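Some structures are shown below for you to check.
Quick note: the coordinates plus some simple rules give every number you see, no bench work behind them. Computed from a predicted model, the values in this text were never measured in an experiment.
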Structure I
Amino acid sequence: MIQKIFKAIQKYLFKDTKYFLLYLYRYFQNNYHNNCKLYSKEEFLNFIKAGKSIIRIGDGEIGLLHYLPIGGYQAYSDSIRNDFLKIVKNYNDNSKYILMIPLYVNQTNTELKNAGRFQGYMPLKLTYEMIFNKNVKYFDQHAFYRDGGFKELIIPYIKSKKVIIVTNRQNIEKIKKSKFKDESYYYIECPGENAYESRIKIQKDIVELIDKSGSPKNEFVVLMGAGLSKPIIYDMCEQGYQLLDIGKGLESYFFEISVQNII
């Protein structure tokens, strides 16, 4: 316990003082929880059909908001932190994107501790309390990680669209060798790590692909499995593009594997 406190002091006391003090204050409140409002599946599907984009904020993005890298996946920078602050703080009922966050945001400290998830999701609860808009609804960040979730929520909609898949080379090659190889998908390759630094190129590639097709942008939907390049979604949805941040939902559906165990 003393070692954990010392590490927390090193990480947060001077760089993220408000968060550190709030953590200490809330830590011993066993019934501490939020009352985050959530969209139903029907509401979510209606927004997707209306052309809204989606952005998922999980424990990794929460860590970036508190000056931490995602080990072996995404380096920290002030630029990426500021972009995610903008995504979170500007989210409202008129946004052209739906923000998805883990349902653990509403669990009590006791519930999280009993499930062995306190350390992973206490930062989410505190960050929601500190900076998230409490007057708007959110959707389940793990919806596509649940078995059958991607197939239920996304596949019926994208069947009527031209589909662009943005992911790393390994995933692209696996999809092209899978039973989906004959589907007329478009592909854009992104790095497997530190994809944020490639966001400008990825965005340029998406725009050029759609422009060269000769079809209007509203006939396309972009499936983003491109790591922390998510600020692309925030920028492009304002320009009339629809991008869906699906994370490992891509692997779950296209590779027919269960990723539900990581929720």
Structure II
Amino acid sequence: MTAMAPEPLRALLDTAFVLIDDAALVDDLRAFARRVYALAWDARLRHRTPEDNRPEHELVVLRDTVRIAWRSGRERNSGDPFDRSDLRVAVATALLHDLRFLRRITEQEIEALEHDGRHDEALTLRHRKSEQRAEHMRGGAEDAGRLLRSVPGLVTDAELRRVLGYISLHDAWKLGLPYPLASDWLAVCCLEGDALFPLDADFGPLADLQRQGVAEPTREQLRDQAAANLRTQLVAYRKNFAATAEPFQDGETILRTTEGARILAEARRYWGI
């Protein structure tokens, strides 16, 4: 029997498309997202534990990715908005990018070891983190490929290649690589939709703290975690792009889309950071 995601998660999925002002496109994308998410939930996501992430993760990433792609498509070099196929690729990438679970090693853990003078242990943990992320991306692309191929005609061959390409590199920006670049603007939109989750008002810092065993964090704990996530991710990895000529939105983060910058500004106001 096929397992169905809980109603609150399905409702959260449906809200991802409310800002699109094309009713026919909304209906098409929502139906596609429901099918993809049902496959992912039944095969893998229903087994997720708090050690990996919150169950809302993919759906928040979907919401922000759709928002960024819909409003930032015209910012790419061609000046043209994304078409239906582009948006389907973004939807599938958002919903399937984290199918291969992992026990996350955080920059905060590594920083704590370095602060204590345990530099060899910190270096070992950093190497393990890189290996872990590579396996997460490689395995996630394999899992996503199996799911999408299980329903003939769900995606085109071209869409399948793009989705698997994005998933296989979606965390490369955390491994010292300047990926993605603005030459692939849809990849940038997908990255930002995922990268902004750790600051999400409802679930981002909460996911990190629950992963650390803090079941009911205070507002102060959540704010401090949001500030740490901003510093150790969106800001810290900007150095990986030092040799590029990317159109960054500010002088400190990896964000390049106008809409991604708006989402960050909203989060910073909410958390007061």
Structure III
Amino acid sequence: MSDHDNNYTDNSFNLYQAYSYTLLLQLEQTTFSYAVVHNNRLLVSAQNCDIDELAHPKQLSELLTATYRNVIIGLPATGLTLVPKSLFSEDHVADFARFLDVQENEKVFAQGLDDQNHIIYKTPGQLVSAVEKFGLQHTVYTAQGWIKAILRSHPSDSSLYLQVGNDTVQFLYFSLGSLRFYNTFDFKTEDELVYFTSFVADELNLKPLQTTLVLSGDIAVDDKNMKRLSDFYPKIELNAIKILELPGQIPSHKILSLAALTLCG
């Protein structure tokens, strides 16, 4: 991992015009990614920035303190549960949160995830403190946009979607156009990634030869993770969904989850 991966700044970017821009922030446990968007066009982006730069900005001070038209912040989860909308009640959030073993240094959020489910999740308190200055009303669950984007693409029942992060992987599966499975796992090696992929596929009764893995995030053709997955799953493709107008040097699958936060505004 390196700081400021996929750094990009468009020639037209001007912080004096920030009042017409949208700022996207997507947090992981120790890093964050950001993008500035205008009229569905990417103006600025960087990934894998040290989380301390968000809490105590130095290099990014001007960018992070500007006044934007809109701010959307994706928060990660250290534990989560999905609750059907028919069963969800604000009055019972604390009851659901008991299943998450919330620690003293964690905060709990409850939000709509899609048309049928609410998500209740916990996230580290220090991450909440780092973005509190932007207003917590601007926060969503980190994968909410990604889930929306895939749902809009009419996902196939034979496709299993993976969003690969620095040390996490998210799995998403739709059946007959409805969300059937979502979860996230920590992994350190390509073998652990294969293990969790096989575990999820088995749970969903998806056979390797009939299943297409659709990958986005921190992954590339022929990198160690993709090569290892291909030993077990011959049908693999990079997610081609394009949310924003991007420069040629930034592959859409690399920035999909961050860009898709625009769908949550």
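So the values come out like this:
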| quantity | calculated |
| --- | --- |
| Test item: mean projected area of the Cα convex hull in nm², for residues 127-166 alone calculated as 2.6, pick one of I, II, III | II |
| Source structure (of I, II, III) for helix-only ellipticity at 222 nm (-39500 (n - 2.57) for each DSSP H run of 4 or more, over all residues; to 500), computed value -18000 | II |
| Read-out Rg and Dmax of the Cα atoms in Å, computed value 18.2, 53, structure in I, II, III | III |
